[in-house]
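What follows is calculated from the coordinates using simple rules that are stated; it is not laboratory data. Note that the coordinates shown come from a computational prediction; the quantities given were computed from them, not determined experimentally. Cβ atoms are built from the backbone, for glycine too; each structure is taken alone.
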Structure 1
């Protein structure tokens with residue numbers, strides 16, 4: 001199997017180049033669907049059935065499994081969208097410099113899509129029955145919160161024993177064993193405008209009220225418990241000499257344990273239920289919608305299996321927790337043993353410096369294939 005994968009390295013890079021050179025930002029539906037069509041054809045050549053879940057605005061989602069699969073116990077999740085707008089490829093298409101490949105979405109996660117395909121190819125070439133034990137979801141909206149694909153992921157997670165999620169490995173090669181959950185709130189404050197020089201006493205400052213709320217919201221942060229409340233964007237007022245009639249704050253919430261969600265929801269609503277500046281009103285929108293991927297006994301057991309496979313093929317597999325959200329949170333919250341970060345090694349995702357460590361592509365493909373095989377034994 002190792003020789004097969006090594007022999008396909010150049011072929012894998014050619015497919016990565018093809019996929020990277022398609023603009024498939026989350027709002028570029030035609031690009032996401034083009035990526036999906038290419039991969040659909042590749043999987044069908046291997047005897048897999050591809051169910052295209054059509055979407056009107058977002059990219060289509062694909063559900064893939066072998067035509068002879070009965071009750072697959074492994075779910076694999078990867079996304080086809082990137083964060084980059086249409087036109088990015090024209091500005092900086094795929095390129096290779098030394099041992100690194102560059103381009104929009106090269107590691108997050110066009111290379112993971114190719115790694116997954118070739119892991120399946122390697123199993124098929126090896127005559128492994130493990131190809132009948134996998135169900136693959138390729139979704140088109142992960143970078144904007146998996147709006148359409150979340151229900152699909154949660155539905156298909158039911159009855160699964162293992163979830164392998166194809167986000168890239170960290171820069172040091174670590175897999176991801178825990179992710180923080182979270183959500184977003186928008187806080188809108190309405191006051192009363194007045195000239196700040198002539199009759200300021202008639203005004204009711206929305207900005208002043210918002211300032212109180214920002215301090216109160218930030219006080220909910222508890223880094224030791226993995227709770228973060230951050231007002232990252234504010235806007236308000238009409239001119240420097242006018243008491244502000246309106247102000248808005250956009251709030252990012254991060255949690256490490258699901259039980260923290262209810263606590264924070266209560267506290268946030270309590271803070272916004274009253275005003276400090278008489279005559280102002282507060283309107284609160286949003287929710288904590290993404291569950292955390294918690295490190296638990298199931299995770300630890302699955303990680304141990306992957307680490308054992310790694311030892312057999314000469315890869316030292318480490319793990320880490322990350323603050324970012326991802327689809328692994330949905331499989332984990334569904335009660336499925338989940339490990340993320342099974343893609344190749346790279347870095348600087350979501351930036352113009354995003355890169356793939358090319359030499360890690362075949363080794364991570366082998367690790368994935370062998371892991372699927374081990375979980376099927």
Structure 2
């Protein structure tokens with residue numbers, strides 16, 4: 001769990017939908033889309049914003065300064081979604097660059113505690129620091145909090161595991177690190193957008209926007225506690241990291257932003273045009289409703305096919321040899337990760353789609 005308040009998750013039939021009809025109508029998929037954990041299904045407003053901007057691009061009417069509005073809107077909306085001030089938020093293109101920022105700022109000899117089998121963007125940047133005597137210790141996810149010692153400089157972990165949807169014991173991590181020098185870095189790529197996580201409780205968080213944040217690939221966010229900004233070396237500082245970015249395009253002296261914006265990476269413009277309206281939609285629904293909807297649908301599916309229920313929007317299961325063909329016939333978009341079929345339930349998913357997926361897979365999947 002990520003905070004003391006845990007939203008109520010309904011199971012079975014509902015009296016009223018958690019997702020407003022106006023939001024449901026935003027999605028124009030042509031198949032049952034249960035693969036958000038791989039790639040977003042964008043809402044209509046996002047597609048429209050991109051099409052409008054691409055038309056301006058094609059006609060020579062794009063304005064470089066105008067893209068700043070999409071970035072600023074995205075920064076502010078993301079800050080609202082994760083419960084921090086916008087001054088805590090940096091923007092970039094991928095998670096590994098922000099994990100690498102933290103990794104290169106660790107003192108030589110630091111110990112980093114990670115979860116076995118986590119996504120490599122959380123792991124590789126720290127292993128790459130071995131030449132500086134940074135030590136990486138991996139333990140099973142469910143033993144992470146118990147494995148923290150006085151020698152642990154940083155715990156780096158995905159809040160929700162990409163491979164199978166398991167959630168980290170974040171409250172346990174906070175409890176054992178409270179009052180110590182051990183810091184926590186969360187990869188929230190598989191959680192923010194459906195999981196009500198309060199980023200202000202953690203030293204650093206980072207997440208990509210092209211999954212649960214419903215954006216084109218090319219957006220990522222990083223949050224850092226204000227008192228830790230000076231501890232991080234802005235190794236990728238460029239013109240967009242300036243206090244006034246359009247006057248820091250040429251020459252010295254160094255004039256970085258005073259807050260987390262000093263870690264900004266020059267944005268992939270069109271991706272941010274898509275990110276801003278997608279975040280708008282998620283905020284309209286609200287994190288508690290997004291969580292209850294996604295987990296409620298996941299449990300509905302699990303109960304229908306005879307799997308143990310979980311508290312995750314991601315369901316991973318073993319599947320027999322007939323499943324690929326059954327998925328194709330039922331027009332279900334899914335993925336295979338770590339040898340298991342992986343389904344993801346999000347704002348676009350309906351109960352009817354869940355029931356159709358269960359009908360296609362019952363008797364062919366197991367825990």
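One of 1, 2 was used to compute distance in nm of label points 7 Å out along Cα→Cβ at positions 33 and 49, and the result was 1.5. Which label is that?
2
Computing Cα extents along the principal axes in Å gives 82, 46, 38 for which of 1, 2?
Corresponding structure: 1.
Assign the value 3.1, calculated as distance in nm of label points 7 Å out along Cα→Cβ at positions 73 and 113, to the correct structure from 1, 2.
Answer by label: 1.
Given that Rg and Dmax of the Cα atoms in Å, for residues 193-232 alone, derived from a single structure, equals 11.8, 32, which label among 1, 2 identifies that structure?
Only one of 1, 2 returns 11.8, 32 for Rg and Dmax of the Cα atoms in Å, for residues 193-232 alone, namely 2.
Given 1, 7, 13, 17, 19, 17, 13, 8, 3, 1, 0 as the derived value for P(r) over Cα pairs in 5 Å bins from 0, in percent, for residues 121-296 alone, which of the supplied structures 1, 2 does it correspond to?
2
For mean count of other Cβ atoms within 10 Å over residues 25-32, which of 1, 2 scores largest?
Largest calculated value belongs to 1.
Name the one structure among 1, 2 that distance in nm of label points 7 Å out along Cα→Cβ at positions 289 and 321 of 4.7 was derived from.
2
Ranked by mean count of other Cβ atoms within 10 Å over residues 217-224, which of 1, 2 sits at the highest value?
2
0.95 is what came out when FRET efficiency 1/(1 + (r/R0)^6) of positions 129 and 305 (r between Cβ atoms, R0 = 30 Å, to 0.05) was calculated for one structure; which of 1, 2 is it?
Derived from 1, not from the others.
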